[in-house]
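See the structures that follow.
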Structure 1
Amino acid sequence: MYALAAIWALGVLLPTVISVFLSVLGARGVHIRWTVSLDTYRVMFESGRWEVVVRTMGVATLISTICLICGFPFALWLAKRVKSPSLLQLIWMALTIPFFLDASARTIVWRAVLGTTGLVNATLLKLHWIHSPIEWLLFSDFSVYLGLIGPYFPNMVMPIYLAIVLIDNDLLQASADLGASPAATLRHVVIPLAMPGIVAGTIFTFVPLMGDSVVPLILGGGKKEYLADAVMSLSTSMNYSGAAGFATIMLTVVAVLLASLWFARHRAMASRIGAGAAR
């Protein structure tokens, strides 16, 4: 056990700590100036590259929200309404397929669908619904958002499904027997009990979204820079302090998100326990 902990510390904690320290040390290439300085962050804000962080966080928040809004009812239906084992296996196969495909391979397909000569434009032109190809379907924010939803939708659905499937059906039946409407049962029984899955799904979706560079490059045409692109370009130019600065900001954002979700979950659980004790 201690050996596994030591491997984890060396493989995860040590690089993280080094990255944080490197962001406050002046470094160019392999040469490090061993004086603490916030020049990396000052240059980042003065050059306007902080907008990359804001843009990436905005996209990650939007896609995570869409995945949650669509994924929760889907997971609820999958856990409590689907009775056919064959249908359940088929859906799970569809959800797990993206994990076995290369990110570039599963993203490049959208070019054949959304391009000016792609499936969507060809169909609309043939139906005479449009007179010329719709150019904003590809190499735009729309195509980036659409390309991100598919790969990360399973990240949201799977933890929520596992949390909901553990909810005893007797609890739902008892809620109905006591006169609660389906909406009230959902609000007071299902959502609180599924909160660990919701928190896990949000984390598993938001965190990798912050580091995705394939979809914005292939479907966005590289028109806008995102966090992973900034880290890669700075690393390529041997500006390791700048790359470490962006990585540190991402780690800080993720840490704040984890802490907020943890406190929200425990606060909700405490409120439920208090309400139950009061009754």
Structure 2
Amino acid sequence: MKPLLVVEDLRIAFPNRDGGMTEAVRGVSFTLGRERLGIVGESGSGKSQTGRAILGLTAPEGRVSAKRLEFNGVDLLRCPPRERRELRGGRIAMVLQDPKFSLNPVMTIGDQIVETLRAHRRVSARAARGRALAALESVRIDDPGRVYDLYPHEVSGGMGQRAMIAMMLIADPDLLIADEPTSALDVTVQLQVLAILDTLVSERGMGLIFVSHDLRLVSSFCDRILVMYAGRVVEEVEAGGLTNAKHPYTRGLLDCLPRLGEARHPLPTLDRQPEWAR
């Protein structure tokens, strides 16, 4: 089956204080079908920058290059800006980390979902409201009519994140990039959000890129995992085989995790080796 997304030798660089360029992403390559792909690594490893480059949201001063960056046959680096804007939010969507900073505080949740839909689909105001209510219901919000009229500060973090997911899925995208979508939530709400994503991916046949720091969470939720360090992919493993990972960086991350029933004080820390970044 033809992959939904092809990334080959993706590189992202930003200006540094010395007048040169520093590469934040260095030669990342992977393909994505209609599956759940996890990307894990420490802060600064290039996970989020990879997702933003796919969407075309790299900061203006950044320089993005790739041998191939293709979504469903569309060359993302060479397609016209108008086509890229139509893809963004329409066929490729992104759920960000914290709804407090992602939702517009002066617009109701319903108005924001409707605005997203009408930016990509020609529908009447009445039809848009109906679809927005259905979207809120699809992410298991019990009283969508009430939540529709609320402002972001009037809902909990978990409900705000569900509203964000509804907003990103309202235009029926083929690819969803979820950047730390559960890190600001408690464990119970995390599981609820993951269940929602799992159901929506399986029912809609979407591709999902799930960016996270949490190895255990990703290994229980995704089909494949890419491990990133210093801007590059150091290992790719099947999610069920994460405990059998070979790279010393991946092994080090796993060894740093706390374990129930075992006293580990202090927790081990990574002994980073220069060759990991090469």
Structure 3
Amino acid sequence: MIQRKRESTVLFLGGGRITSALCAGLRLAGDRREIVVYDRNPEKLRALRRESRVETARDLHSALKSASMLVLAVRPASVAEILAEVRACAVAPGLCVSLAAGVPLRNLRTWLPKVRWVRAMPSPVVRIARGLTSLCFDRAIGKQDRARVRELFEYIGQIVEIPERQFDAFTATFSSSHGYHAVKTLAEQARRAGLDRKTAVSAAAHALCDGISYWRQSGSTLDELLHEAATPGGTAATTMAAMDRAGYARVVAKGLAAGIGQARRNAKG
């Protein structure tokens, strides 16, 4: 059952992975605002109720009436359809936040006009309230709405405000999947070099996770840390140089370009 509208009530449209991560992170961080989730899948709603003590809604009109902020958390290909449903209800919160990768503000304004739009891209790591979220505010957003949106995402980690023209590149760059992919790839190659599975994963995770933690705490630049960790003529320096010669930078550039291209294709949906 949906309670009466409160100033802090947030409605999530879509009960998938990112909604689950955001709700879990908010609860872990101690946020106690009213959270309502609308999704057609009852299994997703039951899981969210158990995990994060949120309210769930099967009736979109009632859910919209209860909300002071809407968070759009559906796949990019579904954005136009769900916003058409919202438009048909003839009621919507004045402040709407889209998590749809690649879908620009101009599309959002067209599909659901007369509201104030924000784009946000949170990392799944917000689940443990230590993520990073990029924000892009439409020109109609005032100071009070900016503060409300920033306050929501600051509960679950750091935020960075960037212009929309940088949003696709940021989205392709900041995903935690880069870390997982690097650990998995490094561990697999370490196994081929002779390590057992457990030791290979431990060594790879130490290389990335502990190195990044040290960088954050030391205040040193990446160049300084590379100089410290990779002594000229040593094993680490030789390993890095061989990776560079093999095209490491080109591979990363190719991956980022593909991700940015996918985000831009989403904008045409």
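The numbers here are math on the coordinates, done by the rules we state, and not lab data. A quick note: this is a predicted structure, and the numbers were derived from the prediction, not measured.
Numbers for the structure displayed
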| read-out | value |
| --- | --- |
| Winner on volume of the Cα convex hull per residue in Å³, for residues 125-228 alone once structures 1, 2, 3 are ranked, highest first | 1 |
| Value 16, calculated as relative contact order in percent (Cα under 8 Å, 6 or more apart), assigned to which of 1, 2, 3 | 3 |
| Identity of the structure behind -10000 (criterion: helix-only ellipticity at 222 nm (-39500 (n - 2.57) for each DSSP H run of 4 or more, over all residues; to 500), calculated), options 1, 2, 3 | 2 |
| Origin of the derived value 68, 37, 32 (Cα extents along the principal axes in Å; candidates 1, 2, 3) | 3 |
